[in-house]
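J.: Pasting the structures here.
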Structure 1
Amino acid sequence: MKIYIYLAIAVIICILIAIGLSSIFTATFKVANEMQYYEVRNDSAKVQIHTHMPIDSVELLLGHPQKYHTYSVAGSEYHTYEYLYPGSSKDYDLKLEFKDSKLISVEQK
């Protein structure tokens, strides 16, 4: 009789572990499917950036922006980076939006 109780407990634990792993993998695949890749130009070459990319990595690839704006909404911190390429007469050539230090949108003119 005791062996059936131990066996039932082991099965329940295995089911709980499987449910937990399934939710972790589902969340990871959801983020991967939501990623969008962009090819943008910096001063000397074209580089590839993607959504969910950390703000520090973007700065390493593109350098510091000519204009930036930081604000907070509902506990989240937002950053707007604007890059102007040499010889351009536009307000900005590349506009990046970050939420909690992760890239969420790219606008190229």
Structure 2
Amino acid sequence: MDRRYLRNVNIDLYRSCTFKEKRDVLNVFWRKNVEASSRIGTAAVQYGYYAIICLVVVMLELALILAAALDHASFVAGTSALAELFMIWSTWWAIKRYQVLKSQFAG
């Protein structure tokens, strides 16, 4: 297995956080202009890499649903198209935040 992958998917610090700290991690990751300690920032970087992977998987799943639904021109096609647009925007935002947080907290 590729060592780079294992290093990037390590979420030990995030897992060791309390419930309140995990809430702070989510605030730091998904919102701009939130102050964070180095522990919370590092946990947000760990969470961010994992979140991006999950968002890409969901985005691909929605693309498959959209492709199947377009054949039938159904309500599902419209709904999945809107969901796909939201997922694309969410993934773009997550990548942008991950890059910002990684430059601040991961060196």
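J.: If FRET efficiency 1/(1 + (r/R0)^6) of positions 49 and 81 (r between Cβ atoms, R0 = 30 Å, to 0.05) comes out at 1.00 when worked out from the coordinates, which of 1, 2 was used?
T.: 1
J.: Given -27500 as the derived value for helix-only ellipticity at 222 nm (-39500 (n - 2.57) for each DSSP H run of 4 or more, over all residues; to 500), which of the supplied structures 1, 2 does it correspond to?
T.: It traces back to 2.
J.: Here relative contact order in percent (Cα under 8 Å, 6 or more apart) has been calculated and equals 31, so which of 1, 2 was it run on?
T.: 2
J.: Now for a separate question. Using percent of Cα pairs over 18 Å apart for the comparison, can you identify which of 1, 2 gives the largest number?
T.: Max of percent of Cα pairs over 18 Å apart: 1.
J.: For mean count of other Cβ atoms within 10 Å over residues 17-24, which of 1, 2 scores largest?
T.: Greatest value across 1, 2: structure 2.
Bear in mind that the values in this text are calculations on the coordinates, not laboratory data. Computed from a predicted structure; not experimentally measured. Cβ atoms are built from the backbone, for glycine too; each structure is taken alone.
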